[in-house]
Structure formats: structure tokens, C-alpha cells
Structure I
């Protein structure tokens, strides 16, 4: 699929988030960035796994007046990973997974680890 199609699918999925999650994104200034591929550093960190998205920034529970954030807080969503799982056609499952991934990464913003997020169904 063309990157523009993926980008549109991510934007549509974000638009369909439940209000409580959309408000977190807006209030906290967290941006959602569709990306074509997973950066090498992240691939190494999650060797052997498929990385659909990542939260980049400082979690809410780790914020401090003494902590200087170097990059803007954001969630990156990776097209190549979704295509590995769902192919190049935008199916309902593909779109639903984008939404789940964004919610999962918002949970990281609040400081939840992988086990806590999984226990909540995301």
C-alpha cells in the first residue's frame, strides 16, 4: 500500500478513538506519527518481535522538574509491521489494530508496562 493510504488509515483510527483517549492526546500534546518502517535501534531492542508502534517521551509518572525531555512526546505507528500481519489491503482488522496500538501506547504514557497493558486488554 502507498504510505499516504496508511497515513490516512492512522488518522481515521485516531479519529475513532474513544473520547477519553482522544482527550489525553489533545491535552498532553501527544502526536501520532505514521512511519514507513521501524528504526534499527528499535528493531534491535525488540529483536524477533513485530513492533507495531512505540511511545517516545517521558511517561507521566516519570516526569520531573529536573528531567529535560530531548524529543517531543509522540506515538509512532509502523506501516511495515502492520503489512507483515495484515498484508497490504486495509481490512477492518488492520484498522482495529491501529486503534488498539494507539491505545496501548497511550497506556505507556501513563506508565503502564506491557503486562499491565495486556491485563487491561490492550
Structure II
């Protein structure tokens, strides 16, 4: 009987340790899904919002920096400087993303423009 109590207490302790270690991360991830993103986001927050990840799953801001640095005639990602940090307004970047998707679609499928013109 003593042995069963010891095994049970070891199992309970292991479960307790696993919960203590992993629960804060799980709760944090769940809260991110429930809470809306901030109105003004940093590069990293925007990358998390858009789920920009490297092949190994890490959040990356590389594309955001590349899009932001585009010349004016190439439709840069809109941002504002607040102090020394760039911030991205959620509504503006969402609009830019929809417009960018349409621009990329026209580049990939130029024949759709002809079809749309005929249908109009």
C-alpha cells in the first residue's frame, strides 16, 4: 500500500510540475486569441497579428521591414514613428494588405483584368 501511495504522489507531483511550467504559456496564447490586437502595433506585434513565421515557427519581422522600406511608387506598408519606434495602425495595415493582395493577383493573373473588362 505504501508503494502505491508513493507512485501516486510521484505522478501527482509530475502533473503539478507540468501544469506549473506550461499553463502560463497556454493561457497567454488563449488570451491572445480572445483579445483584439492593439490599434497601434510594433513590428513584432504586427508579425504576430499576421502570423508571419519562419519555417521553424518563429515570428519574423523581415517582410514587414521589407514592405515598409519600399519606395513610394511601390506601395510601401504604411507606418508612423512614435519616438524611435515604428508603429503600424491596424486599420491602415489591414487595408494595405487587401490592396497588396489585389495588386499581387493582377501581377500573377493579368488575363483576369481582360476578362473583368469584358464582363463589365
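Here Kirkwood radius over Cα pairs in Å was derived from just one of the structures I, II, and that gives 18.6; the source is II. Kindly point out which one of I, II the value -21000 was derived from, the read-out being helix-only ellipticity at 222 nm (-39500 (n - 2.57) for each DSSP H run of 4 or more, over all residues; to 500). Checking each candidate, the match is II. Taking distance in nm of label points 7 Å out along Cα→Cβ at positions 17 and 33 as the criterion, the top-ranked structure out of I, II is II, with the highest value. Here relative contact order in percent (Cα under 8 Å, 6 or more apart) has been calculated and equals 18, so which of I, II was it run on? Of the options listed, only II reproduces it.
Since every read-out is calculated from the coordinates, none of them should be taken as a lab result. What you are looking at is a predicted structure, and each value in this text was computed from that prediction instead of being measured. Cβ atoms are built from the backbone, for glycine too; each structure is taken alone.
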